[in-house]
Structure P
Amino acid sequence: MSQRNAPETFDILLVEDNPGDARLAQEALKEGRMTSRLKVVVDGVEAMAYLRREGIYADSPRPDLVLLDLNLPRKDGRQVLAEMKEDPELRRIPVVVLTTSQAGQDILRSYDLHANCYITKPVDLDRFISVVRSIEEYWCSVVTLPPR
């Protein structure tokens, strides 16, 4: 693991409105080799409240990584990404867009909004689990993140 995260748990915020995909991600991370703690929120409004530590999220840890779906209720992932990257307190949190969209315009827009990477969710169950574990492995143990 990177030196910054060695003694701690790696906190991941998953912003996902599909309960099946959220459950798969939870299972993939639970069975992984890293010590990640996953929090799931189901829409963009809830994501921003969590990130800003508002209301019921006042005592929530700041995530080390955000896994963000684009197509969300109330506030979509593009809006969440834009707000995060405009906020000096949140802009350094890496954001992995993890979505079903393969549209070129979504890919370009996500990178224009400073997403750290864009991954299209695999349809195959085993491949989906493998992708989630790869994301965790990369961001938890390969990358050096800024201090909290």
Structure Q
Amino acid sequence: MAAAALVELLPKEYGYVAIVLVLYVFLNFYMAIQVGMARKKYNVPYPALYAVESENKQAKQFNCVQRGHQNSLETMPIFFMLMILGGLKHPLVCAGLGLLHVVARYFYFTGYSTGDPMKRLTLGKYHMLAILGLIGCTISFGWSLLNQPASS
């Protein structure tokens, strides 16, 4: 099947899903740059993933920046899968929930990066609301597939 034919099968609004996914990629680039800058600022050379508190008095500061990014990387496959699948049936709802997720993850990261891990939850906690909504959209998509008339 040609790519053009595949695109014709998708709802027009699915384009919003694609755009939100790319926004998350840009957010990930931003966070990666912040971790790189924190490595220099807090003197945490590669390949160390985290700073050791007994060796670096600013370890907590760096580790908070690193954890904010790492946690976003850990949840990214879940977010992408739910957006891609749920968006097939509910593209506008998923795009809206995805945008909420991206914005909340930004605040999660910037709050965490202050060095006070609790600040990640001020606005960052809403990313879970978005994930729950995306789970619902994806279940709805799966349920629709299961309830289709049998093909012959």
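Assign the value 0.10, calculated as FRET efficiency 1/(1 + (r/R0)^6) of positions 40 and 136 (r between Cβ atoms, R0 = 30 Å, to 0.05), to the correct structure from P, Q.
Values: P: 1.00; Q: 0.10.
Traced to structure Q.
Where does the value 16.6 come from, among P, Q, when mean count of other Cβ atoms within 10 Å over residues 48-55 is the thing being computed? Let's see the in-between values first.
Working: P: 16.6; Q: 12.0.
Matching structure: P.
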Of the structures P, Q, report the one carrying the highest value of Rg/Rh (Cα atoms, Kirkwood Rh).
Q
P, Q: which one has helix-only ellipticity at 222 nm (-39500 (n - 2.57) for each DSSP H run of 4 or more, over all residues; to 500), as calculated, at -10500?
P
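No lab work stands behind these numbers, since they all come straight from the coordinates. What you see is a predicted model, and the numbers here were worked out from it, not measured in a lab. Cβ atoms are built from the backbone, for glycine too; each structure is taken alone.
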